[in-house]
Structure 1
Amino acid sequence: MVLASGDPFWHGAGTSLAEKLQTGEWIAHSAPSTFSLAAARLGWRVESAVCLGLHAAPFERLVPHLANGARIICLVRDGKAAGDLATWLSERGWGASSFWKLAALGGPRESIREYRANSFAGGLAGNLVAVAVEAKGAQGVPRSSGLSDDLFVHDGQITKRPVRAMALSTLAPRSGERLWDIGAGSGSISVEWALCGGTATAVEAREDRAANIRRNAAAFGLAHRITVVEGKAPDALAALDAPDAVFIGGGLDSAMFDAIWSRLAPGARLVAHSVTLETEALLGELHQRHGGELMRVEIAHAAPLGGYRSWEAARPVVQWSVDR
């Protein structure tokens with residue numbers, strides 16, 4: 001017999017136990033979950049609230065969900081963790097958020113108190129059950145493709161915002177799908193793919209850039225959705241599970257293409273970019289052989305020219321996209 005509080009199949013031990021037993025060897029008697037009890041006390045719709053287990057997960061898991069008016073219920077370890085969370089929110093511009101401490105829900109010692117995040121005193125005694133947050137203050141992460149380049153740590157090797165938006169539109173991410181991001185640079189494509197609910201494997205040959213990818217994944221709360229592989233394609237791809245989509249930001253050659261193409265299942269999408277004449281010529285050949293769409297994009301930004309302004313052109317980008 002195992003006693004697990006609330007609903008054992010919602011951030012509980014139920015699934016871990018059921019996976020190790022045969023059908024018919026177990027039965028669960030679920031009680032109201034902590035999330036349900038918290039929502040009932042606060043008068044919140046459970047289906048509209050974000051429910052997160054942060055016992056062992058970093059607070060950055062909140063990043064994709066923080067927006068003005070967002071309601072979030074978090075399971076945390078104890079009073080100290082609640083204080084740390086309030087500090088984390090305040091340091092990121094969310095100090096005005098309403099912040100509830102909910103302890104011993106459903107029992108005779110039940111306690112519910114409301115604070116502002118920036119006035120919550122950390123290190124309180126007792127084991128907390130949950131913390132609830134109604135976010136107020138800073139702006140959240142936009143949910144459209146093409147986040148600002150300034151949100152990413154990079155050394156200049158980054159798919160720039162307009163081009164990234166175009167690439168993601170073509171990649172067409174869907175929840176639960178897997179991406180290979182080859183020559184990932186800063187990992188910006190992987191981050192935006194994962195924000196759409198998928199998982200990504202970012203393949204990067206340079207150690208310093210791989211470190212930047214890990215930092216970006218952690219900052220967006222996506223370290224659990226983005227795997228960084230240090231190595232060079234195609235050799236680094238041998239042990240990877242087949243993807244639903246592939247993005248190649250540069251450096252494509254015939255050997256790499258052949259190795260990737262042979263691994264793709266029917267319906268998988270491939271998007272490749274080029275800024276060099278050599279790779280552009282290869283994309284033209286591949287388009288002729290395999291079809292798909294070949295597109296050349298030129299982008300210019302207004303910049304000072306003496307006392308006036310003029311267009312400053314970026315290098316043209318050629319994009320080839322195709323379904324296997």
Structure 2
Amino acid sequence: MASIEFADARLDLAPQETVLECLEQAGHQIPFSCRTGVCLTCMMRARKGAPPEGSQTGLRPGQVEQGYFLPCVCQPEEDLEIESPGEADVFGRVVALEKTQLSATVCRLRLRTSVPLFYHAGQFINLRRRDGLMRAYSLASVPSLDDSLELHVKRLGGGKMSNWIHDELEVGEALDIQGPNGDCYYVRGTPERPLLLIGNGSGLAPLYGLARDALADGHTGPVHLYHGSRTAKGLYYGEELRALAGQWENFIYVPCLSGEADEARAAIAARAGRAEDVALADHGELAGWGVYLCGYPPMVKTAKKRAFLAGAELQNILTDPYEMQDLRKLPRD
């Protein structure tokens with residue numbers, strides 16, 4: 001049975017227990033969001049000992065070399081001496097430039113970095129406020145087109161960070177970021193490949209950035225973006241997406257509503273049904289396609305399976321499925 005040493009105390013791990021669970025049992029408050037090794041919020045560093053390879057998935061090579069790992073999925077096979085991450089190695093500083101309400105529940109947050117951030121549109125960053133609370137948000141901005149980072153923050157019932165951003169964060173306030181993280185971004189090299197982008201709610205953020213990135217890069221294949229919501233108030237950026245469709249012949253925007261009457265759908269030219277259902281009904285043969293899925297995790301999981309069964313290769317199905325603790329189990333707009 002392996003043990004860990006943290007804050008001058010040695011702790012024995014129970015069978016099948018993760019490092020994060022062991023630390024929590026001992027009374028340590030370690031920041032986390034997803035507990036699945038996706039958001040990277042809980043990252044720590046091993047001073048001695050080798051973390052399992054699986055606990056370093058998604059980290060940059062330099063971080064792996066320095067011994068960083070994800071305690072939420074780490075079940076070590078040998079004793080480890082661990083510590084919290086070094087601030088300079090992990091976090092950068094940003095300032096809130098602008099906060100704009102995009103819908104009843106989603107606001108756009110634009111951030112200015114203290115040093116250039118090298119990222120791909122569609123990746124995500126972890127945003128940390130002064131008291132240490134940290135959450136992951138996808139990037140809607142495109143490095144070659146935008147001079148600030150753009151996040152779309154959905155207000156979640158009981159969400160400490162999302163409600164604070166909506167109600168209390170002020171323009172000019174400083175925050176910390178970690179990242180970029182994730183592989184849900186436009187992959188160059190096959191400009192003729194058809195792309196299918198499916199998202200719901202604020203899952204539009206990475207898809208909006210990804211689509212603009214692909215088009216600006218000269219992508220020639222069709223780019224179909226399906227954005228879904230239960231109600232009309234959950235759809236936003238409609239004007240921007242229709243403008244994009246007017247600018248680029250190969251970009252097709254399809255808004256979808258699953259819980260509105262015909263009159264409400266007709267008012268915004270929306271299709272009836274969930275975005276994934278409408279998209280996969282329209283495109284039943286996906287061999288050779290690139291598929292991007294973002295938003296509510298159960299939708300992402302189900303749509304990934306359906307896209308695979310429709311012929312898309314697993315390596316060409318990219319997702320942005322991280323969960324914010326238990327808040328994403330709440331009803332969607």
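Below is a table of values for the structure above.
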{"quantity": "Among 1, 2, structure where mean count of other Cβ atoms within 10 Å over residues 97-104 as derived comes to 14.4", "calculated": "2"}
{"quantity": "Winner on FRET efficiency 1/(1 + (r/R0)^6) of positions 257 and 289 (r between Cβ atoms, R0 = 30 Å, to 0.05) once structures 1, 2 are ranked, highest first", "calculated": "1"}
{"quantity": "Per Rg/Rh (Cα atoms, Kirkwood Rh), the highest-valued of structures 1, 2", "calculated": "1"}
{"quantity": "For 1.8 (distance in nm of label points 7 Å out along Cα→Cβ at positions 41 and 177, calculated) the corresponding structure among 1, 2", "calculated": "2"}
{"quantity": "Origin of the derived value 17.4 (Kirkwood radius over Cα pairs in Å, for residues 81-224 alone; candidates 1, 2)", "calculated": "1"}
{"quantity": "For 4.4 (distance in nm of label points 7 Å out along Cα→Cβ at positions 105 and 233, calculated) the corresponding structure among 1, 2", "calculated": "1"}
{"quantity": "Structure with the greatest value (metric distance in nm of label points 7 Å out along Cα→Cβ at positions 201 and 217, set 1, 2)", "calculated": "2"}
{"quantity": "Which of 1, 2 yields 0.90 [FRET efficiency 1/(1 + (r/R0)^6) of positions 25 and 137 (r between Cβ atoms, R0 = 41 Å, to 0.05), calculated]", "calculated": "2"}
{"quantity": "Entry that produces 15.8, 50 once Rg and Dmax of the Cα atoms in Å, for residues 9-120 alone is calculated, selected from 1, 2", "calculated": "1"}
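No lab work stands behind these numbers, since they all come straight from the coordinates. Bear in mind the structure is a predicted one, so any value in this text is a computation, not a measurement. Cβ atoms are built from the backbone, for glycine too; each structure is taken alone.
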